[in-house]
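Student: Next up: some structures, all given as structure tokens.
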Structure P
Amino acid sequence: MLVQYRFQTVGDFLAEYSSNISLGGMYIVTDKPRAEGEMIYLQFGLRDGSHLIEGLGRVVRSNPPGRVPPGGEPGMGIEFVNFDDESMRLIEEIVSRRTPPRGS
């Protein structure tokens with residue numbers, strides 16, 4: 001299954017997902033999460049066709065509307081299974097920007 005998201009700018013993508021991404025996966029807010037265990041091919045890109053993050057993931061948590069934990073949002077937790085080097089570099093950069101240095 002292919003899941004695509006398009007953004008106007010890299011900043012729009014970061015505003016939407018920077019708090020929901022780690023080196024191992026991400027949480028995608030959606031009212032139509034896929035089933036746990038399902039493999040999906042993710043593409044996050046810009047409206048001009050440029051790819052930001054692309055690769056294969058596994059749904060490890062599914063929270064459909066009506067079954068969302070308190071304080072949570074409907075969506076799905078995705079474990080990164082096979083993402084290209086360029087995608088992983090961007091993910092590492094996003095995570096490092098929001099992680100405070102040790103000792104802070």
Structure Q
Amino acid sequence: MPRALVLNESDNVATLIDTGKAGDACALQGEAKGTVKLLADVPFGHKVCIKDTSEGQEIVKYGTIIGKASAAIRSGAHVHIHNVESVRGRGDQAGTSK
């Protein structure tokens with residue numbers, strides 16, 4: 001069973017510490033317990049959504065906002081550049097540093 005790490009209770013993504021295949025039950029470790037069923041293959045070190053996330057909602061990893069969902073993301077989905085827009089270092093967005 002693949003495992004994924006959650007380091008903050010506010011996180012809506014977990015980082016895989018094993019490669020996971022679509023359909024696998026992935027064990028959550030750290031600040032979240034339980035499992036999430038992977039909806040797609042997720043490589044080692046990549047993120048998986050652990051809470052249904054609406055388009056535009058913040059993506060939180062390790063208690064830090066790392067981006068926003070560019071589309072709705074279901075729990076168990078691979079979270080990567082195809083469905084997340086970075087908000088770090090964006091001088092074109094209000095409230096961000098240049």
Structure R
Amino acid sequence: MTEILVIILLAMLLWFIADSLKARELAHVAARKACEDANVQFLDDTVSQTRVRLTRDHEGRVVLERWFGFEFSPLGDDRQQGMVRLKSNRVQEVNLNRLWLVQ
């Protein structure tokens with residue numbers, strides 16, 4: 001009985017890791033596209049997961065919601081924070097906080 005429980009826990013851990021890698025790649029693509037569309041530099045070519053939680057989707061199913069942060073620069077001499085939010089490995093929101101954009 002203990003062996004089965006260990007196998008189930010390992011399988012769940014492997015699924016979580018694989019799902020997290022897929023979500024990170026989706027967030028990376030979304031962040032890069034948002035930066036290209038806004039004509040800003042996507043700095044460090046990376047995103048980092050900042051938050052994960054259980055939530056419900058539009059059909060009432062329990063899914064994982066993940067937030068990823070990234071940095072961008074409108075002018076190349078400063079760093080600003082951006083955010084990508086995924087729910088069940090679907091991009092829900094990409095936010096570029098462009099409060100300090102100087103023309």
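Coordinate-derived values only; no laboratory data. Keep in mind that this is a model prediction, so the values were computed, not measured. Cβ atoms are built from the backbone, for glycine too; each structure is taken alone.
Student: One of P, Q, R was used to compute mean projected area of the Cα convex hull in nm², and the answer was 8.1. Which one was it?
Tutor: R
Student: If helix-only ellipticity at 222 nm (-39500 (n - 2.57) for each DSSP H run of 4 or more, over all residues; to 500) is computed to be -6500, which of P, Q, R is the source?
Tutor: Computing helix-only ellipticity at 222 nm (-39500 (n - 2.57) for each DSSP H run of 4 or more, over all residues; to 500) on every structure in P, Q, R gives -6500 only for P.
Student: Match the computed value 2.8 of distance in nm of label points 7 Å out along Cα→Cβ at positions 20 and 36 to one of the structures P, Q, R, and report its label.
Tutor: Matching structure: R.
Student: Could you tell me which structure in P, Q, R was used to calculate mean count of other Cβ atoms within 10 Å over residues 12-19 as 19.2?
Tutor: Q
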